[in-house]
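These are the structures, in C-alpha cells.
FYI, it's all coordinate maths here, none of it is from the lab. Computed from a prediction, not measured in an experiment: that's the story for all the values here. Cβ atoms are built from the backbone, for glycine too; each structure is taken alone.
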Structure P
Amino acid sequence: MSDSPVIYHLRPRAPGSRILEVACKLRDPDPEGQVVSLPAWIPGSYLIRDFARHVVSLEASCDGDPVPLRKLDKASWRAAPVEGELLLRAEIYASDLSVRGAHLDPTGVFFNGSSVFLRVHGREDDRHLVHLSPGEDTATAAWQVATTMPRLTGAAWEFGAFEAGCYAELIDHPVLMGALTVAEFDAAGVPHALVLAGRHEADLPRLQADLSRLCAWQIGFFGEPAPMDRYLFLVRLTGDAAGGLEHRASSALVCHRSHLPRRGQVGMSRDYRGFLGLASHEYFHAWNVKRICAAELIDGSLDREAYTRQLWIFEGITSYYDDLALLRSGLVSAETYLELLGRTLTAVYRSGGRRRQTLEEASFDAWIKFYRPDENTPNSQVSYYAKGAMVALALDLEVRLRSSGRVSLDDIMRVLWDSHGRRGQPLQEGAFEELAAEVSGLDLSEFFRTSLRSTVDPPVGILLAQFGVRLQLRCAEGAGDAGGTPGQRAGRPRPWLGLRTRALNGRCRVSHVIDGGPAQAAGLLADDELVALNGLRLDADGFDSAIDSLATGQPVVLHVFRRDELLQITLQVVDAPKDSCYLAFDADAGEAALMRRQAWLGNPPG
C-alpha cells in the first residue's frame, strides 16, 4: 500500500464524439513496470463484457516524455519502469445505454467505474481520488453531477473532486451527468434522492412519497440503522429501454419515460407499478448482495468469471421481496400483489427448462447461459430470478406453517443480515441452508434438496391453499399475456402450435420452438419465416389472431421460408398447455388459514 492516492481526471470530449477522456496519475508506480487493466465484468451482472474493448487509445508519459506501453492480454497493459510520476491517458468510447457500461451523448453522461477507471495492480486497496470536469463544449459546463461517491470539493450536484477508499469502492459509485431533475426525500432519517435524466412530466411529489414509504419499509425490515448514509436512484428516461443495477448506496436504472406517473394522474398504472417494483428490487440489494454476499463473488477476480451456486439467494429472494415490499409498505393492494405473484409463477411454469436445469445449476451457469439467451432457452433453462422467487415463497410458507407461525423467512433474512451483512462476513456455500434450519428449528434438508438440486417444482399450490389462497392455471391468451389474472376466455382452451414468433423487418419469424409441441414434431425451426397459414398471408403482427381462428384437432398448412427455400409444412393444432398462473383469495378458507394469511401479507390497503 502506498501513501499517495491513485488520482483520476475524467471529462467528456465533445458529446457527439462519444469519447470520455480519462487520465490516471501515479506518483510512485511499480519500479518494475506498472500493470493496469480494466475489469472484464461488473458486479451484479454475471457475464464477461470485456470493457477494455471500448478503449480507443491508451498512452503513458513521465514528465512529458512518452513511456512505452506493452499490452499483456485483452485487458491489461504494462508501462515501462520510470522514475517519477506516471501519467496514463485513455480515450474510452461510451455508447452503452444499458446500466452496465458508459454512455455519452449531447444530453449527458452515465458511467460505471468498471468501464472507465483503470485498475492499478498492487494499488487496489489504496485511496482513490476522482476529479470530474466538464468538457470543452460549453454546454457541458451547465451539467449537474450525481453520484454517491464521497465529495471533496464543489457544492452538491456540481463538478468537483471525489474520493473512494479502494478500487472496489470506486467502481461501486456510478456517475450521472447532465440536465438533471433532483427530487430529495428522507426515509427512516436517511437522505435519499430520485435523480432523473431525460424529458418527463413526472409527478415528483408522488414519486417522493411512494419511494419514501418503500425505502422506509425496507430499512425497518432489516432494522435501523440503514447501511448507507445517503442513497440515490439514478434514472435515465428513454422511449424504449428498461433495466436496473444495484450498488452499495445507489441504483442505476433505465426507465421508459411514460412509466412514471404524470402530474394529475390518479391510480396505480401497471407501468408505474413496474417501475416501483424495479426500484424495490435494486434497493433490497443494498442489503442482499451488496453486503450479504457470496464468498465466491467476494473472493473472485474481476478479470474472469466468479462461479457461485448461490445467485438464487441474492436474485431470487430479492425478487420475492421486491413485490412483497410494495404490498407491506401500502403501495399496492393484496389483490394486486397476488397478480404480481401469479406473473412470477407463470414465468416459471412456462419454462420447460425447469425440467432440465436445477436452480443451483441456473445460478452456476449464469455466466454462459442466462445473459446469452437463444432460441432454445425456454426448453433448456430456468431463471434463477423467477424460480428463486418461487423457492423463497415456498420456504417462507413452509417455515411459517411448520413452526405454527413462530418463524418466517423474514426472521431468517434478519438473522442473515445481523450475522453476515452487518459484520461483512462472506456467505459460504451451504451457510444459508444451515442458518435457515438453525433459525427455524426445522429440518429443511429435504426442502432444499428438492428445491435447489432437483427439477421438481416446489409445492406452492398446496402451501398457498393453507394460507387461504387458491392457485389456478389456464392457457396463455396470446404473446402479451404474462399471467396473473383469470383471463378473458372463460376456461376455453386456446389453439396452439407450439411456437413463439417475433416481428422482424415487417416479417413474421419463429423465435422459439417449444419441446414436445406440434411445431417441433412437424420440423419447424427457429428463424423460419412464416409466410402463409392455410393459404392466407400472415402479417408480421397478426400471428396471434390467425391462431385464434383455428380449431383444435385440425391440420393446418404453413408456408415458410427457411433461408431462401420455400417449404410447405403440415402440423396438427392442439390445446395450449395450462401454464399461466393466477391466484385468488379462497372465500371458503377457515379461520386458521385466514390468520396465517394475515401474518404473511400483513394489513395492506384495499
Structure Q
Amino acid sequence: MQKRWKFSDPLTEEQAKLKQHIVDNVKCPDMIAEMLIRKNITNLTDIDDFFNPDLNNMHDPFIFEDMKKATERIISAIEKKELITIYGDYDVDGTTSAALLYLGLKKVGAEIDYYIPHRMIDGYGLSILGVDQLKENGTKLVISVDCGINAIDEVDQINKMGMDIIITDHHNPKEELPEAYAIINPKMVDCEYPYKMLAGVGVAYKLLVAVYSQLDLDTNELIDKYIDLVALGTIADIVPLTGENRIIANNGLLRLVKKYNIGLNALIKLAGLSHKELNSSDIVFGIAPRINAAGRMGSATRAVELMVSNDEKESEELAQIIERENSLRQQIDQRTFQEACEIIEKKYKNIDETPLIVVSSDDWHPGVIGIVASKLVEKYYRPSIMITFKDGTGSGSGRSIAGFDLFSALVSVEGYLETFGGHKYAAGLQILVEYVDLLENKLKKYVKENVSDELFIPPLNIDSKIELFEINNNLLEWLEKFAPFGPGNMRPTFYSENVIIVGFPYNVGKNHLKLKVMKDGCELDLIGFNLGDYLPFLKKGSEVDIAYSLEFNTWQGRTSIQGKLKDLRITQAEQEDY
C-alpha cells in the first residue's frame, strides 16, 4: 500500500547550535542530539531523566481531586473489615489493574475480592448483573478499574444497594458523570493531574501508592514489588510511552526480566520469551494476546488468577489453559478476517471511494472482532467497525486511522447507539440491528466532513536522513537508550537516498522482503515485513530510496545491525527503465 512519507522539518539555526551543545555535554552522536531536540528534550537535566527513567520523578497522586477522599474510604474499609471488591475489565489493562489492587490491598490487611465481567454474559464494564453479584457476596466498597466513568445507571444501582463505589478509569468521560463516592480519572475536564495519558492500571497504581502513603508505609517497596504488572497493562493498552508511562514501562520491564511474578513467568516461558530481555514488542505481540485470549475465549478471571498465584504448579496449569485459548483465538481470528474481507469486497465496489467500513454478522465471536477490526484498518486503511449480533442487539468494535477521532465520531451519532465508549482510535458499542444501516450512513457523512483525502493514505513519519557510513554499533547503543519504544516514542525511522541493491532480493516467510543495499562502500541488510509485493519491481543493481528503522539482530549467537524496512521508492531513473 502506498505510504505518505512525512519528513521532519530541518533544524533551525538555533536548534543546530543547541544540538552541538548537547553533543559536547552528553558525548553522544549528532543523530542522538537531533532526536532529543525533536522530542523537545534539550535541558541537560531533562536528558538525564529521559535516559534514566526514575519512579521517584512521578507526580504526587494527591493532585487528583478525589484521591484523599478515596484513600480515606479504603482505609476505613480495611479497619472495619468491610469486603472490598475490585471490579475489573477483561483486557490486559483491566486484569492487571485488578491483580495489582488485589495484591496491594491484601498486603495491608484488606478483606478483598475481585470481579471480572464475562464478555458474553456481562458485556463491557460495570453491569447490573455484576452489581447484583457484588451485593450478594457482601461487598461494601466497590473499586472499579479501567471502567466505570460512563456507567450512570450501574452506579445508581450500587448506591441504592447501600454500597459505595470508587471509580478509577482512564477512558473519556461523557458530559454526565456517575454519582460515585470518588472518581479518579486524569481525563476529567477539571482534573489538574499533569499527565493525562495513564493507562487504567496506571490510575489504579496511583491510588495504591496514595493508600500506602496515607498508611505511612514504604511506597518504595510497593513500587518495586508491583511495577511489573503496571508496565504490562500500560504497554499492552497501547497508550503513549511518554512521561510517566515511559517511566512505568522501563522499570516494569526490568522487574519482569527478574521473573518474580510466578504466574507471569509461567506464561512468559510458554511464549518462548524466557531466554531474553523483554521489550515492549514482546509484551504487545507475545504476552498481551495470550492474556487477552482468556477474556476473549473464556473467562478473564483466569488471567487474574494467574497474576496473583504464588503456586508454581497452579501457575503452569493456568498458563497452559490460556495458551490453548490463545491458539483457538488465532484460528477464529483468521477465519473471521477472511469472512470480513469477503463481505467488504462484495459490499464496497470501490474501496478508494469508501470513507468508512461497517461489516456485520450473526456468526462472529464477540471476543475477536476488535482484533479483526485492527487487521481491516491495516489492510484497507479506513476506519472500521465490526458488529456481531445476538437476539437483535449488536456488539461492535471499531478501530480508526491516524488523525481521525473515532470516539468523537460516535458521540455525534450516540442517539442511534445503546451504549458506547473508548478512545480516539479504539471504541466499543452496542446497537439495535435496525439502526446499523443508519449508523453507517451517518458515520460516512461525518468522516467525509472531517477527514481530508490525504488522511486515507497511511503516513510514514520519517525522523532524519542518514548515510549508511553513519550506522555503527555506537549509534545503535545510543538508540537503545530511547527504549522502551511505543506510541509517542516510536523507534526512529531514517531514510537513505540512492542506495544500490546488492545481490538478488528475495521473499521469506509470509510475504517478507529480504535485501541488501550498499552506498559509499558500506552495506546494510534489510528485512521488510509484508513488503514482498515489491519484489517484482526490484533487481540487482537497482537504485532506491529506503525508509527504515535500525536494531540489533542476534541470530545463532551472532549480533549484527539490521534495518527494518518500512517502505522504499524506486528512483526516477530506475522507473524510466521499466
Structure R
Amino acid sequence: MSESIGGPVSLDGSPASEGIGAGKVFRLEWGVPVVPHRSISDDDTETELGRFHDALAWAKERLEETKAVTEERLGSVEARIFDPQILMLRDSAVVDGTTQYVRENRLSAERAFELRMLELRSMWSRTSHPMVLDRLNDLEDLMIRVLHRLLGKNDPTDLVKTEGGVIVVAPNLTPSLTVQLELGQVVGIATDHGTRTAHWAMLARALQIPAVVGLGDVFQRSVDGQEAIVDGRIGRVVLNPGSREKAHFEARQQRHSEWEQEIGAIAALESVTLDGQVVELRANLDLPGEAGQARDHGAEGIGLFRTEFLVVGRNTMPGEEEQYEAYRATAEAFPDRAVYIRTFDLGGDKFPMFLHMPQEANPFLGWRAIRVCLDQPELFRTQLRALLRATAHGDVRLMLPLVNDVEEIQQVRALLEEEEAQLARDGIPYNRGYKLGVMIETPAAALHAAELARHSDFFSIGTNDLVQYTLAVDRTNTRLAKLYNPFHPAVVKQLHQIARVGRAAGIEVSVCGELASSPLGAFLLLGLDITALSMAWPSLPEIKKLVRDVRMEDARSAARKAIAASSSEEVIRCLLDGIGDAVDVEVFSGRWSLSLPD
C-alpha cells in the first residue's frame, strides 16, 4: 500500500537518463493477468494451438509496428531494441514448451503459455546477472501482451493518455511502454528495478526523459497525484518535496533552461580558462544518433563511443558493414575532431545472447572487456576491421577497455597488423597513422602505467571503474552509494600518478568517466593537468562554464593540496576553497552522496 502524503521523502537509486523533472506522480500499475485453470478435450487441442499461434502472430505484428514507430522517431539502432522480443516469439523454448503443455496436459492455450513462461522466468531468475534481468523484462512484457490477447482483454501496453507533466512511477518499465512516452507529457521516470543498460532505459535516454532506476520501493511509497522530483543526473527522487527542495529544483531548472536557450552561443564559445589554458571538451556516446546532440551542445569530438549497442540483446554477431557504417557516421559528424571508439566492453552488465557467456559470481571481476575480445577472435577481428576502415573518414582512435598488461596491447597490435595487411590486399583504404590507446580503469593499470605508456598512443581514464575497483565498491549497488567516493585520497593519488606518467611519456591523458562531468571533479582534473575531458553531452554547457570561470593556477594549487590530503573531506575542502563560487555545492554534494565539511 502506498504511503500517505507527508513530508519530503528522498530516495537514492541509479541514474539512467540525464536531466531533471518535476510533476505529479502517475503510478503505472500493469502486470500479468490472472489466468483461470481450464482443461480441454482431445477434440479442442488443435483449436487451442491455433489460438496460441494466432496470438503469437498478433504480438509479432504489434511489435513490428512498435519497432517501425521507434525507427521513425529515434532511428534504426534504437529500433533494434525490440528484436529480442520478436525473436522470443519464435524461440522453441517458448513455442514448443507451450505446445507440449496443450497436447500432453490438455491445458487451454493461455494456461499452457502462462505455465511455460513462469518456468522460463524461474530458470532465468536464479541469477541476478544484468543481462538476464533485462531478458526477464522482455519476457514479462511479452507474457503480459500475449496473455491479454488470449484472454480477450485490451493490450495493457497501450498507455492511457495522461495529463501533461507527469512522473511515471512503476516497478519496472518495458521498451514497448517507454517508446510511447512523449517528452513534455512525461517529465520523469522512477522505477523500483532496472539497470542503466536495460533496453527501456536506452530508449528513455534517446527520448531525453530523465530517469532513475533501482529505487527499491518507490512504487509502494508513492501516491497518484503526489508531487515528485526526478533527478536523472545524480540518481535521486524526492516525493512530496518541500519548499527547500522545490527552490533548489527551480534554480537548477532555470539555469538549464537558460543554457538550452543559449545552447548555440555556448557551443560556439571557446573552452579556455581565465588564464588561457585550452581544455578539450568531448562527449560520451551510447548511440550514433546522439552525435548531433553532442555537437549542438559544444562537443569538441567524441571521447568515448560505446559500441555495445551493436551486440547487446542480439542473437547474432553484427556484421562488418553494419559496424563500419556506424563508426563512419560518427567520424563524419566530427570531421575535424578526434573520435575515440572503445572496442566491445562486454561482460559486467553487458552480455550479448549469442556469446552464451557463463554465469559468474562476480561478473565485474570476471570475463569481460579486452579479455572477452581476445578470446573471441571472430567477433574481435570483425570489429577491428570495421574500425580500421572508419579511420579513412576522420581522426578515429581505437581504445581498449580494462587493460592491465602490456601483453594485451601487443596481442591487439598483432591482430591489427594482420587486418591491415588484408585491407591492403583488398585495396580498401584506411589511415595508416591511426592511434591505439588504452583505458586506465584498475589500480593495476595505474601502478603499471609507465610500462603501458610505452605501448600506447594515449591514455583515457575510466573513473567509474577505477573508483569501484580501488575502493572495492560495486558502483551499481545503491546500498553502497555513500561508499562510492571519487574524492577518496587513494583515487586522487592514482589520478595524479597516471597524469604524471602520461606527461613524461608525451602521450595525451584524458578522462571519460563521470568524474569529468562533475564541476568539482573537473576542477580537480584540471589541477592535475588533465585538459581533455569527456562526458555525457547534457553536461557539456555546465563544464564549459566552469572552465571559463576558473584559473589553471588556482586549480593546480588546489590539486597539490588535495594530493596531500588524508581524507575525502579534506580533499573536498581543498577543492572548494580553490574553486570559489564556480560550483554549485548543493548539487555536488547530492551527486556524490557525501556530507560536506562545515
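Some observations on this one:
- Highest-scoring label, criterion being mean count of other Cβ atoms within 10 Å over residues 85-92, among P, Q, R: Q
- With Cα extents along the principal axes in Å, for residues 149-292 alone derived as 68, 40, 26, matching label from P, Q, R: R
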